[in-house]
Structure I
């Protein structure tokens, strides 16, 4: 089997999470500047076998698309051009940032560490991936 990669896409930073090869455990991988995301993915796909990418789908409370969906769609179009063989699934990401922040509190991180937005993005990507695995 191959890994599943998940993205918590943002206009500045993108959190990335990945499964183990058996697709049992979701773990945070890193956070990269969104402008460097395609280059990061190209390098990662060359090193690791990935069979699916899951991208968070931000929605409003009423279920309508959030403002950042425009940027995600643009990214997905470019991604499809560069990686036409890689399937992409979407996973609801409502409240993942709040859940990530609560996870940081629950794990005992100090207030200064909880201000690390990159870590919030990475944990959010992990939650998106965990939700995908649970619902798959």
Structure II
């Protein structure tokens, strides 16, 4: 019985890992016009929603540590997509905000979610079920 538990086909981690890699690969052509990577697209999604956010809150929202997030934000800032600045209230806090270029990219991204969903071949019900299950898994990791 214990041997069966070690079979790849009996693991939940493997299909999640493989599906994540496949999903990221499917986003690449959709993000070409935006000229951003998938993780950068996630940053843009949060900033389009929030307007301005602290690096700490952004990291928490995206499940990314500052060691991963800071270099990515720096690259995005160098490309003129966003700005980072120290809070006037607490200099330890860094705030992130979109530039005009970052805001313009939102218009280019409007069709991306629908195009991605169409490419999954999931029914609307399956899509929502999967999203709910993954959200539940993510809640348990926090």
Structure III
């Protein structure tokens, strides 16, 4: 009988270790742009959809407002984004990318290719892994 409480038999551990490894591969690429990984994720969303509420962003990134607020404040101080309150409901905060934030997009375009290269993994394998993880995450909603 297999011991399910051995570390080598846990699903969570390789996922945890892989997540750390992934961020470690991103770090040098993002340092060149003076971005942290969470800031990069925020910009990815705002480059795609130029205006978001903090709530929408949190939902997409699986983060609560308590985690997002300090991150967004730092990004605003670095002039990457603008936060503005809704005129109809002051509890709603809108986010939009600044010109400085938008210019980072061009500099970031090669990051996915560089990441695959640094991890020595094919695009096919990376997409297969992403599809499995996305499938699991979508079932949790």
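Only the coordinates and a few stated rules stand behind these numbers; no lab work does. Source: prediction; values computed, not measured. Cβ atoms are built from the backbone, for glycine too; each structure is taken alone.
Structures I, II, III were shown, and distance in nm of label points 7 Å out along Cα→Cβ at positions 96 and 128 at 4.4 was computed from III. Quick check: 1.2 is what I get for distance in nm of label points 7 Å out along Cα→Cβ at positions 40 and 72, calculated from one of I, II, III. Which structure matches? This value belongs to structure II. Upon calculation of distance in nm of label points 7 Å out along Cα→Cβ at positions 24 and 88 from the atomic coordinates, which of the structures I, II, III produces 4.9? Label of the source structure: III.
Thinking of I, II, III, which structure, once distance in nm of label points 7 Å out along Cα→Cβ at positions 56 and 120 is computed, gives back 1.0? Write down the numbers at each step before the final one.
Numbers: I: 1.0; II: 3.3; III: 4.2.
Matching structure: I.
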